[in-house]
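**Q** Presented below are the structures under discussion, each in the form of structure tokens.
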Structure I
Amino acid sequence: MELELRGITKRFGSLVANDGISLAVAPGKVHALLGENGAGKSTLMNVLYGLLQPDEGEILINGTGVRLGSPKDAIAAGIGMVHQHFMLVPTFTVAENVTLGIEQAGWGGLLDARRTRSEVRELSHDYGLDVDPDALVEELPVGIQQRVEIIKALVRKADVLILDEPTAVLTPAETEELFRIIRQLTDRGTSVIFISHKLREVQAIADTITVLRRGAVVGERAPDATIDDLAALMVGRDVQLRVSKPPASPGRVVLDVAGLTVVGTDGQTCVDRMSFQVKAGEILGIAGVQGNGQTELCEALMGLRPTAGGAVTVDGEDLTTATPRRRLRSGVAYVPEDRTDDGLVGSFSVSENLILDTYDRKEFASPLLPGGPRNLRLPEIAKNAAERIAEFDVRTGSASTAAGTLSGGNQQKVILARELGREHRVLIASQPTRGLDVGSIEFVHRRIVSQRDHGVAVLIVSSELDEIYALADRIAVMYEGKITGFRDPDVAAAEVGRLMAGGADLTPGLTPTEPEPVATEPGPVAPEPEDAPEPEEKP
């Protein structure tokens, strides 16, 4: 099927999300849409899928103009879409999700479940998707859920498949498997529109690359275009893809984790007697495929998950059983891996999100009566928001805008502005640039290195090996809840990959999970607010 978009324009009030966009998708090819967060990629695809109606322009299929007034019209025209956030019913089986809305009835008007399962199984096997039609979706890993979405589109006879940020939540291995599936689809004549801001992935899978910036097409490239060229087109300026940083000058041990053990809700050990230390003025990067205990480790370090053994100290202060509040007050800054659920309150304004962990401090609140409830100091909160928005280049209409309406990159900037805007000596950042475009990644990496250079002990947890190499002064590789080895950042990627897959540490005389103790020099503890003493916490 030949698909063409001509002069598509979509406005939301004064905001022009798509500005006269034209492009053509050839049959059996992968056409990538590349652009920063907020460049208009998803809006354009929502227009193509009938979720939005264009204000100007037209859509042509095989040379004939069509009106796609709804997703039903798009599906009937042979267009399928896999959204970034999957549209699945968690409590339904794979077969029930795949056939939702197009169920087939058998004798007496009853649903023909056996036929449905058979068709899903046959299609799954035919495309090498290998999905159990009877499995509950809520029990499937993310990569398999994505396959279910693809099967949904194929069952509906999609000739054009839109994949909106398909690798945002996938591991490297799952991404490779997705690429295999895409190549198999295109070999059979299906066209794929691949929406992404990841340059290397676009180069690896695309036949044609269209770059959007601020809602308009700024260029079309072949996949052999240089990374620097694509990045400059996306952002509108030269981008430093790997942040420059001088050698680290580590000081005293600030964060000391000894024999930490964490047990998951299923009773399985997620973190197994893990030990490591992070010094002032260095970045320790924890590398590993997502799902090997990184999430549980970070939550345990922040007191969001109980520990089953071991100890966590910051500058000699034992925080093993401390609450998250006490850890924040003790100088720990935290950037969670899920900014939407754990980092922000989406319905709160930007200014409110910027004081989520300091709202009761004297600069932002004053007691109505001694020991009584507090009254927020709105002028100071507004002043703080204006300063942080300017310093961290948060792109928002105003400080009163709901944080949940911002792009992913700007949401991450709000979290960084909040966490780095208060006194701290440890920064724990989990997947700090997940889902961000190259411009936002450059900004976040610069701020993290700046923290190191100001004497903060920085712990980075990332499944992106490029990010670990770009930031880390030392690398710890994590596999099945354990550290399989410590390495310098000049080690070959193949060696780190071997450790990520569970390979034994071959370094003579090194016990990976038990680094040699280093004498610590306790530093000053972050002071508590003078007007808000806290009672002593019980373990």
Structure II
Amino acid sequence: MVAALFVTACNSQKKSVMSSALDKYAVVKIDKPDLSGITDNGKEVLNLYKFAAREADKIYWQQTFGDPAKLEGIADEATREYAKVNYGPWDRRNGKAFVEGYGAMPAGANYYPADMTAEEFDALKDPAKTSPYTVIRRDAEGKLSAVWYHDAYAENIETIVSCLKTAADITIKPSVRNYLLKKIEAIQTDDYYASELAWLDMTDSKMDLVLGPDEVTDDQLYGIKKSYEAFVLLKELEKTAQLEKYASKAAELQQALPCKDEYKTFVPGERSNIFACNALYYAGSANEGTKLVAINLPFDEKVQKEVGTRTILMDNIITAKFNKIIALAAINLLDGAEDAVDRESFFWNIAFREVAHGLGVKQTLDGRNVATALGNMAETIEEAKGDILGVYFATRLADSHELSLLSNRKSSIATFLVSIIRSGRFGNAEPIGRGNIICYNFLKEHGAFSRNPSGKYRIDYAKASEGIEVLSARLLEIQAKGDYNEAKAFVDKYSAIDKELEADFVNLRLEKIPIDLRFEYNW
């Protein structure tokens, strides 16, 4: 009896721990969207987008873990749900396993054999090994080979193609049909150039579908392999119209970068656009752990130069994060500045963070691609660059009264500080968390904030503004020089979590302020 009670107590405690971990992700219900003004054909296209996104989700499971059925045997419901949030048995915030029988999260996810050595990879002569669209596998003899995504995930891709082909057949929008047909070709060949051009030309649709391998976040080994993801989106026409004027500012913002002129040689395309959307469905990399509130695509430098990029702001998710996390965190973190934290400043900081990803340094001074030069440090440097330049641009435009009347330099900075602290809770195991922690530590070193006796933050806005500019310049310099060792030393120095920041995380946890969101779909 005593033994039985002991086991029951241990199981209850374990369940309680995992329930608490799951509760750190606030539930956001995404209900059936208002489809007034959309034709019956359009509604069917939207459903097909969702079906295609589900297949992209299955591909992502294969890329990061393997067959999710392996986790269905987990007895504790909270642990099973937490595995779904993290797409595997590892907590994405620290890379540690929370399911028995698993070690630390593999740096190369499932893109490379777990037993592959660096020497083996270097010895592989196939140039496709460094493609963002191949996985490395062992053949029957145990030798390494590069396998294209369209072959590795052929069954799922066949289903996606079927969905997109049907959608292309029934849509009444020529631009949508062209995009879908080009996307079909892209995922069947792993050549995305034409589909990205077609996507940027698709500006007259109320619905949008982002689907394919985009982010390299999961490849912590070499920083090469892109993860499948999908977003199903419904455009907010009124807010998109308000944002249009900022799309034409790309060249102006590029020249306003706080760095040497020799780092500003990239000329962004003139057909960039910005959409405000309500997110209807996230899948794959987009749905893992931290939920993105905005994207800037494509990443292809050639497309960025020839045409530009599209920034998409997930308006409903931005509102949910602000209400459920940022506003509550501000009360606990700031001394007298919590009233300066507002949803509009959060929105604009995010908007220009995404715009910043399409600007800056794309080629090193000696002509190399920045991502290639910086390897597995590239994504972290880029995340930090986007974060800090976002608030840099937002404060400049707020000063010139080009944003909402509610936005001003102080509200942008105060909102940014709260945001990077709460985002720092993602941990330093992935680039998103590391990027935010880098911003925090650099601004702290620069004297941008201090603490009152109770531990709350007081902001020195002059020093914060100066620190934002200095950090922006430093990150752009690192990208321009393309020195991997310099980038690594910078990341190692500024991505550490000290005791004071850890205390903030504990405080927010005790106040039961969520780390992020998870979705329940009701459509």
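**Q** Among the shown structures I, II, from which was the value -0.28, -0.50 of log10 I(q)/I(0) by the Debye sum over Cα atoms at q = 0.06, 0.08 Å⁻¹ calculated?
**A** Numbers: I: -0.34, -0.60; II: -0.28, -0.50.
Here the read-out was taken from II.
**Q** Shifting gears a bit: Out of I, II, which one gives 0.70 for FRET efficiency 1/(1 + (r/R0)^6) of positions 116 and 292 (r between Cβ atoms, R0 = 35 Å, to 0.05) as computed from the coordinates?
**A** Traced to structure II.
**Q** Related question: Could you tell me which structure in I, II was used to calculate helix-only ellipticity at 222 nm (-39500 (n - 2.57) for each DSSP H run of 4 or more, over all residues; to 500) as -8500?
**A** Details: I: -8500; II: -16000.
Traced to structure I.
Every read-out reported here was derived from the displayed coordinates using simple, explicitly stated rules and does not represent laboratory data. The structure displayed is predicted, hence computed values, not measured ones. Cβ atoms are built from the backbone, for glycine too; each structure is taken alone.
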